[in-house]
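Student: The following blocks contain the structures, represented as structure tokens.
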Structure P
Amino acid sequence: MKLKLSNIPVRPDKPRDSGLTIVQDEGMSLKNIEDLISISGHLIDYVRFAPGALCSGEDLSKRVDAYKHAGISAFLSGIMFEAAYIRKETKEYLDFLKKNHFDYIEVSDGIIEIPPLEKAKIIKNASKSIHVLSRIGARSKKVLFPKDKWQEYIVTELEAGSQKVIVEGGEGGTSQVISGQVEIKKNLVSHILNFAGMNDIIWEAPHHEQYIWFINEFGANVNLADIRPEDLLNLESQRLGINQATFLNNIPESFQKGKLRTIDPIADFDYQM
């Protein structure tokens, strides 16, 4: 941030292990990628290419390289891994990633069910030649994992070689953890953090209200994924506490007395725990 103010949380420099941001690229042109990097590249740690990005007429490796040269790691949505897995073409998929200059693979099972030990084996084998991020959770909120299974899956995948575990936010921000735009299952989030370190987990939060909830709950340097490019600057202002919804997070109480209007942290946002 250009303006120097006191009581602003420290944001780690890149490359960093906390305060990570994964941006969703739905198929931006190379020119748009260059513009995004110019404005917000310092805020982005990873980019996830959505399946539609593969349908672009532009060279995929050039788009990957553009991010890479800006210190941003790119990977394809785990849906594409699942598409290859169900066709028994995982090896060909890995070859495709390497050919197109990807350094990361996302291994997920949000649409199809992969036995946990088999998924762990895939992660272990893949991690010998490429960095792995795993994603846990079904894309439908109708599929519910027992609490003990969350622990089993996350611990197993980290031990198998996944660098981070991304907790599924689901299609349009609905999953077991996030049930609709205004409902985050706080008890399940807390349960996950009982056995996984904060830096090991990246929370998908595609909606403004969702990433604000995570910042208010866990601070400026919570890891967040599924962020739209157009939300990046707003997200960073919320992390720094210079926007309405997180304004009071870093202000000492002695500064607040008699000086503040009543602020609704998130207008029309109902915490349904």
Structure Q
Amino acid sequence: MSKANPCVVYLSSSAHSDWREPVRAKYQNDDRVILVGPCENHGLSDAMGAPGDVKPGHKLRIMQMLSKSHVLFGYIPTDQYRSFNIMLEIGIARAWGRRVFFVNTARSLDDEVKCALPAVDDSFDNLQDGLDRLHQLIGANGNVLSNVAAGPDLQQLVNPTGDVKHRVYLSGSSDSAWVESVRARYREDDQVELVAEGGLDALADSDILLACRTSAEGRLFNLCLAVGYASALCKPIIFVNEGDHYSHAYDYIKPFADGYFTRLDDGLRYLDYAVGIEERLR
């Protein structure tokens, strides 16, 4: 009988927590599993994608490691850190049809993480339950991706259909003013269809993601999840950050965007250009 390939598990969490160490110790000599993940050295992580820039280090590391993984194990231990990378990585994993386990022990974030729950296979309120489920999966025979919802067919998404309407998915701040501003701009443009509901399924059917943050408000997990998902599906991403521009947490998002702007009007000018509405730009 041929030996089964090891299960590659991506450990997604803050770099400020040492919970991964006992997990590594447990599987150190277990050839059934390989543990990978993002950079956990905070200084090195900053050097490869420092605050305020768009260095590609975060994107290169995350996309490469997740491309090799069967399972993403995401953990938010506390609300002390933004945890945007976890939402971003869950979005990528779901788009690629990976199995996703998610643990949140920060009770103050229960409402904010709800946007991610449709994208996970199993969620847990404590770390040990999540690790027990992971161990059960590693010990099981067969394909670790069985019974996992497949991601969208990328080839089908990029095949021409004869429809030249541009579907733009809107994700970001709960402030409805920016959404209404976008709707007003494209109200008379029949070639643009704006989509603000329907979750990841609607995003999969869209052509472009417009992600907008209008203030220095709390955690926009929905925006991070959408950016990760859209990036994994190779969709153009316009990211507008009108909040605190020097936000270390949002540096995780910038490298995944095709265009980054600090004013909504500037972002919409490039959206006009992308969909061929040149008369507004002259």
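Rule-based calculations on the coordinates, nothing more; no lab input. Just so it is clear, the model here is predicted, and its values are computed rather than measured. Cβ atoms are built from the backbone, for glycine too; each structure is taken alone.
Student: Which structure, out of P, Q, was distance in nm of label points 7 Å out along Cα→Cβ at positions 14 and 94 derived from, given a value of 2.8?
Tutor: It traces back to P.
Student: Computing distance in nm of label points 7 Å out along Cα→Cβ at positions 30 and 238 gives 3.4 for which of P, Q?
Tutor: Structure P accounts for this read-out.
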